[in-house]
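Next up: the structures, one after another.
Any read-out appearing in this document is the output of simple, stated calculations on the displayed coordinates, not a laboratory observation. All values derive from a computational prediction rather than experimental measurement. Cβ atoms are built from the backbone, for glycine too; each structure is taken alone.
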Structure 1
Amino acid sequence: MGAAKGAWNGGDIATTTDGMTKPVPHDGLIGLQRYLAVTVVSLGTILTAMDSSLMNIALPTISRDLGIDAASSVLIVNASQMAMLTFLMPLAALGARIGYRRVYLAGMITFFAGALAGSFSQTLTEVVASRVLQGLGGAGIIGMQHALIRSIYPARLLGRGMGINSMFVASSSTMGPTVAGAVLAVASWPWLFVINLPLGAIALLLGYYVLPWNERAEEKLDVRAAVMTALTLGFFILAIDSFSHGGNPLIAAGEFAVAFVLAPILIKNQLEHPAPFLPLDLFRNRIMPLSLIAGQCGFIAQLLTFVTLPFVLHNAGFSQVQIGLAMTPWPLTIAVTAPIAGILCDRFPPGLVGGIGMGLLALGLLLIAFLPEGFQAGDIAWRMALAGLGYGLFSPPNSRQIMHAAPKSRSGIVSGMIGTNRLTGQSIGAAIGALVLTVASGNAKLVALSVGAGVALIGGAFSLMRAPAQTGGKTQTHP
């Protein structure tokens, strides 16, 4: 097989013996194209990470303007979350078949359409429908992010790419409440949808020219497995959501039952499938399950903290401004630490770097949990910064480990697994937080943050279990 240079983003055009051509990617992009491509991925990260916090802040205003109760307004947030979780894995698998950039750009178009529709919405039904569109688009964006980063960066610099993505996730989550507050101070809530449009347009235009192609899988998409996966995850998250928001316990139990009936059927089908939709075969490499469990622990601990602590601080007499000042150091520290962690995990064993990070996260949470009465905002702030430092050290190495544990041809579905792991972990953390606030409201700080610290320590132990298999920063990888 000969190869000739071609006008293809990110590689050569290979000419096969039968005269056909197909793209062959380099190990990452080079020069200006790399920086422009990671900018496109970062814009998608900003849009999806900031989206939930924008809507959360706006819910009281939207409820008042539409004349709906608080319980109904929660649908505005949940509609996007449900659509995202339901379609994330199927779209990740589709990306392996038709190209990551195609699914990513289609996701951006869908998210853009949802934002445009939301800006003209005048009823709850219209707002929820636009949020479903945004969630569907977000699934395409989030599901492809890590796969695209793996195509953009060479293997030796993959940790840096993951660090940049983690930085934008944290900083965007931090900016969300501030941006929402600023917009609502001078304009009506539909403008929260409008502000997504310029970033989406830039990402679409730039992404069309600079995002790399990937070698596409030859197997057909397993539609049956995709549908079963969507149903299983959908009912599981519906049940968690019903449970955490005080829904009918019988309905929540029924949703759990459907998910647990479908799950073993799906797993059995995939274990017997020659080209499985779910990458269960990759779990033979112990790095994969250890990293996913560690990541799930991190997401649970983080959301458990962010759900319960504002209520604790409010009950302690803190104003909204003081609560914001006390909690902001966590995401700000992640934004600063994550790129550094990305560099560290390219040079040192990622399992060790991540394990140290989870230890610091647990320490920060315990220091908050055991604060005596009469604490001030400053007492919380530096402990939150310590916890954020720990999480910032953990997240990029963990994502790097997961991506390195899979063949490059499976990057799409593994990227989807990372996104699904994140969203399910956040949902579980929020549900635990809601339960603690219900049954232990008087000791919510001690109970919730102690549980969070314990979960973080478990995650740290799983992270350290990967370290002995690595030397000199190298991990078990697939070609």
Structure 2
Amino acid sequence: MKTSFYREKWSELKAQNIAPQEFRRLSRQIAYAFMDAYLKDCHYESDYIDLLCEMTTSPADPGLTGIAAQALFRIIIESLCDDFEDLQTETYNKVMTQVITFCRELPAGEDLDLRLTTFGIHCRRDLLERIQSIRTSNQTLTRQRDVKKILLLSRVTIGADVAITSVVIQRLARLFPRADIVLIGGSKSKEIYGGNSTIKFRHVDYHQNGGLIERLAGWQVVLQTVQQELANCPLQNTILIDPDSRLSQLGVLPIIHPDHYFFFDSRSEVSFESKMSMAELTNAWLNQLTGEFDFCYPSVWLLPSNLQKAARLYQQLKQSGAKRVIVINFGVGGNPRKKVGQSFEAALLVSLLQEPHTVILLDKGVGDSELHYSNALLQAVRTKGYPVRDTVFGADFETDIRNGIVGIQTRIGEIAAIIAQSDEYIGYDSACQHIAAALQTPSLTIFAGSNNMRFIRRWSAFGPNSCRIVHVDTLTDPTAIDIEDIITRMLHARSAQPT
């Protein structure tokens, strides 16, 4: 379909009071139309990207700009990033450089344009040439280099940080034991890594639900943060590690002089063996970068106060007669495709409780919608006759339960501490599976929403203890999902885990 069709629809929509539902429908239509053309014969229809950029930056209502940005990122950008193929990586770079070039020409993009110009980047071609040179760079980083400060960008999502940045932290701490390590990212990082006194945290948010200008603003805050850090350590003694971070839009945006910048191309198709998990891939990249062959599993460094509270809860449950404590989290990081469904989740909880002296700690999530959802699961268990408790992390409650379920409200650092003290973890592909692997808690992950084998292998939990998966094909025939079959496979996979 000609792009003029959607441009006319956009013009018609702008001429009236824009209804969010119509705005959402049109932005999704345009995003899918781009993917239709791309999937057919790799045709890149730039006008579709420009249209989405207009929709993401022109409405006065910030809620509408966020809707259009969701279509652009969820449907186009995330699809390109999840395939782990060089062609899709190159297309991502084309999309993002087009988006950045569009934004820098807006009145609201004046500061963005100025900062890019200071790096000698004047046009889209400059951005493309820069990211291509970074991806093909043969830079090395040896212990002979006088490194006194290591700046490390967060991957933004906690699961990716555990799988990747925790490995980088350990490896570079061994390579440069006297260097300061500064992690630049969101506040949740401190909940996961706050127990490591050698890490300094610099808070920079990435607005995943904002418009384009808001998303790119995080990069500008990173630049300010880096300049502040350079004020007490010369550039010649500083390096910056970019593990394919959203803060740099996966390396497209410059942050520091290239001689001090080291980019982990985590989406590369051919650089490393295809069966590697992200943690293994990170180690392989560091081996290549440093010339030193070493290996570190993912790790987390939790706050002692949270660990103490979690240990007390575990001991209370054990003293009440529980023989096995299982932590379950049905969160999917805002990606509903990764879910199998509420009926499956309720049936799984009941099936697990059929094992005598089993207590399930169900992470209830955050926000009204997640709490309402979790309460429905607790009620489904209650109707089957099992004891149910409801609490908040650290609060006192009746722990006289040895075969039932406890719904518990937590923050990410708190549920991590609970996982550290538990006998087993079960959940979807999300942050907690990586946390469980790092804590050496046996885990079982339900992988739904993707049939891409390389994606599943890359993002499977990896640690020194048992990390198993059950794949559920929710894409080719969702109506054929057999709950009993999935649970049977899960129970069988669990029986093979060490107890």
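One table, with the values for the structure above:
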| quantity | calculated |
| --- | --- |
| Among 1, 2, structure where distance in nm of label points 7 Å out along Cα→Cβ at positions 318 and 366 as derived comes to 3.0 | 2 |
| With volume of the Cα convex hull per residue in Å³ derived as 157, matching label from 1, 2 | 2 |
| Test item: relative contact order in percent (Cα under 8 Å, 6 or more apart) calculated as 21, pick one of 1, 2 | 1 |
| Value -26000, calculated as helix-only ellipticity at 222 nm (-39500 (n - 2.57) for each DSSP H run of 4 or more, over all residues; to 500), assigned to which of 1, 2 | 1 |
| When distance in nm of label points 7 Å out along Cα→Cβ at positions 94 and 390 is computed for each of 1, 2, the largest belongs to | 2 |
| Parent structure of the calculated result 28.2, given that mean count of other Cβ atoms within 10 Å over residues 134-141 is the read-out and 1, 2 the choices | 1 |
